[in-house]
Structure 1
Amino acid sequence: MDPNLLPVVLRTTLPKKLEKIKYGSYTENDYDYPIHLHLKEHDIRVQEDGSDIIEFLKGKNVLITGATGFLGKLLLEKLLRCCKDIGTIYVVIRTKKGIDPQSRLDDFLNNWVFYKLSQIHPNYKDKVVGISGDFDLDGLGLSDESRDILTGNVNIIYHVAATVRFDEPLKRAVKINIEGSQHMIQLAKECKKLDVFVHVSTAYSNCQEKLIKEEFYAPHIDPYKLMLLTKELPDDILEKITPGLLQSIPNTYAFTKQIAEDLVKREAAELPACIQRPSIVIASAKEPIRSWVDNIYGPVGLIEGAALGLLHIMPGNPNGLVDFVPADFVINNCIAASYKTARERKLGQIPIYNCTSSNSNPLHWKDVCMARKQGEKVGSKLLLKKGYFKFTSCWYWYYIVSFLLHTIPAVTVDFVLERLGKKPLLRKAFGKIDKFINSLVHFTLNEWKFVDKNSQSLWDDLNDRDKANFPFDIKILDWQDYFDTYLVTGREILTKDFLDTLDEGRMLKLKLDIIHYTFVTLLIGLSVYFLANTIFFLIPLLFISITIFYLIP
């Protein structure tokens, strides 16, 4: 692969300036501190000797659904990296846009997430076999031949596949998250050599409760009735009755994951099975790259949107608890849970593992701004204006400030672009942001407590080698240190603005800072002038308040 097509963090040869930064010694107050941490090499090789988990994985054939998704990719990468003697790993992959599954698999395995793996195990692709399937189809779209291969060989199933869109139409969410799970359980029952079936859910599957334990909860509706309902009713009727079906659950994702859990309880009771419930999954802490994330969703979109100068305010309780878990911690917890479930093989019991952080290492929504502390030093050539962001629990403030900082700039910029004969950009972008805010606001304004005794017990039961190979003890995580590299990695991996343009990005940031603070100074000056010379003092007072609270980070 052409080194210039790789993010700088993956290159062996760096530009001289970045080479100096990589091997330099910096403190938090130094300007190149976050880049130094981003480029710092981390040994992600796994020591196999003395590992009970790796011994369990040796020779085992694994099936991963959802392998092309964010968590699925990381799970596949970790399994291939941690156990060189693992058997075949089958991934369900569908034809997309006329590209056959094998071509998609070849392209998928060239993803950046596997680059460090390729240096450790150059023949990693030989272990992976693509199986044509589609969760939108009955029976997963598996051919008889593919089904025979899986049922005759698979030892471990990680069912990760799901539609995670909060606004997914109910019919499709049911098809993928519930019916897909049912098909996977049936496939697991047919597997002749099955050691364990792992169903990946979400800690918010029962978010109608404020205290969520590691146990099953009564579903809002019988899963079989819901599946029948979505098959028989037309889409327009389903859309109308969806709010009534969801009741206090905020979206179809959490709702269908709740129902899927009940289905697992009913149909997988006689299997060696477990359920993992991660909370809000964010970028990795270390593996395979520090702060690795490859799609913009949830809080990742929030942080990136604020950093690029698109998002400045959203409803939320800044002092409210938020439950974040780094993606690599989730993967390690999942693998450890599969090992323990297979080892104990308690048929008739399905343990649940809440993979959460707020109980052991609490974080608050306002702490998300920690990413800016070091990340703002990095700049980017993609910046639109100075990044600043705050939560507010006051809806009046939100609407006023959003109108001033989101709507007016969007309309103004697009008006100028249209007059210049160019395509408008910002109104569409802010339309997506509004949609994003609406999907996340239930979680930024509320908080939950999670019981994670099973996960803590799982960690305590691991030997020292496995704790080193598969870390997921959230207590060891320093959140400030974690967030220090969030934006520099996001710049390279998410926006593909590689650090070759570091000087250009920093210069643009400086210009935008000057423009921003010049504007702030003029705004305060004019407001003070009109405050002293007009009876309409409330208007300048409003602008002064907004300036102080929202425009000055």
Structure 2
Amino acid sequence: MPVEHAGGRANGVSTSRAGMDAAQAELDRRRTAAEAMGGEQAIARHHASGRLTVRERVGALVDAGTWFEIGALAEPEIRREKPVPGDAVVTGFGTLDGRRVGVIGIDATAVAGTTAPISMRKQGRLIEHAQRGGFPLVLLCDADGGRMPDVMGWRFSGLPLDFTSFLGATDGSPAVPRAAAVLGPSYGDSALHAATAHYVVMTRGSSVALSGPSVVEPAIGERLTDDELGGPEAATAAGNAHLVVDTEHDALAALGAFLSYLPSNAALPAPVSEPVAPARTDLADVVPTGARAGYDMREVLPAVADAESVLPWADGWGPSLLCALARIEGRPVGIVANQPLVRAGALDPESLAKEHDFVDLCDTFGLPLVFLHDVPGLMIGSQAERAGILHAYERTVSRIARAAVPRVGVVLRKAYGGGHFAMGGRPTRPDFLYAWPTAEMGFMAPETGIRTVHRRALDRLLEEDGPEARDARAAELTAEWVAESEPWEAAAHLSLDDVIAPAATRHVVATSIEIAWGERPRRTGHQGGT
């Protein structure tokens, strides 16, 4: 009996090991199939279009050896003759420059990356894990919308898409940064991913829109190419993309650069780097003294920020305003600056919407705001009114006023009317507000003000005494107006904290931010909002 018992155990162990080996072989087979994505032919077609596969993208994005995938063995609810590995989406975690990130990558080699219930559930679970764990989300977009028949009829209404968790944290946990790369035709859910992102970079051959051309034409009769509908020019003008690059590797590098300025979540302080001297120091030579002379504000930023630290944010959207992430003495900041090369830097509804979203980004993740004023005012007239200038203005100044991060403003040349307020002027309660000695401030520019306030008197003088008398009086009134616009009285009455030399701008801004932070934790914990 003992011998039989022992033999039985041996046979049992052998049988158990054989069963485990068979199960392990099946697991290996299934994992290999998942990693094969849409198969050799689909991958070859994908490569021929100039695109990397989703797994190549993930490999290029995260630090080597850190990829931890979940949901690899997912399959669609409606099975097909040809398998759909992972239900056309790859989800998992890795580190990016040593920090944990959650990644969603659409697999365009499998059923064109279309979305169905299981793939949507995979994405939702990844988002929930990232938000609960306080990790940034990276979204790799390359898909063709909903999959048929998987989302037809009643199935569409029952899709596992929870907008509360899909768009943000629902359990009171702090907001996490979202960064998206548009790497091919991205419609439907891929477009929604991009819309939720704080930063969207796209390659030149890609496109992003709510629905693709194959849906647009039969629905409304408009025949468009991918590029015409949502290519880089259209996407940047609409604010759907913040940066356009040439290659996918450039796009993935841009995602890493963007996240390097932000904490992993809104409850943490932003990461600090070693201070770097500015790339230029000739700030007084960059900005002309004449209020009407044009110059490129992008030439000013390298004299204020650390060298090689300026990352533009949405230059193609509302281009009369520049927004950029940068570092000053190693500390991440958000810079908001008027662009005199575009409509003299006047703020229109698009530039105000852009400013609102950028201020919200910086305040959410604890980045101080630096406002560089050279603004002639808000755009006026029928076109601006029909585009919603009033609502955009109110929404933006309210968001600036609610910001909890340090806010420092410098009037470089001019700051007039509501444009001054929309650039963080005194009524929005900035921590510090300065001006250069050549700056002009007031309700409106002197020439416009004279024509508005004294028009009847000047017209009467023209009729009675002729053009020379009118012009002489106009010159006197303009000189008086200019004197009132100079920064000295503003500083005397503490509407300005000081008048500073151009060369002192970087030092004054950096020191003001340090004082405004004080000894309190350098984060806001703000959840973001409108």
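Name the one structure among 1, 2 that Rg and Dmax of the Cα atoms in Å, for residues 335-390 alone of 12.3, 38 was derived from. Source structure for this number: 2.
Assuming 175 is volume of the Cα convex hull per residue in Å³ as calculated from a single structure, say which of 1, 2 it is. Derived from 1, not from the others. Of the structures labelled 1, 2, one was used to calculate mean count of other Cβ atoms within 10 Å over residues 183-190, giving 19.2. Name it. Matching structure: 1. Looking across 1, 2, the calculation of distance in nm of label points 7 Å out along Cα→Cβ at positions 103 and 439 that yields 2.9 traces back to 1.
For relative contact order in percent (Cα under 8 Å, 6 or more apart), the highest value in the series 1, 2 is held by structure 1.
Bear in mind that the values in this text are calculations on the coordinates, not laboratory data. This is a predicted model, so every value here is computed, not measured. Cβ atoms are built from the backbone, for glycine too; each structure is taken alone.
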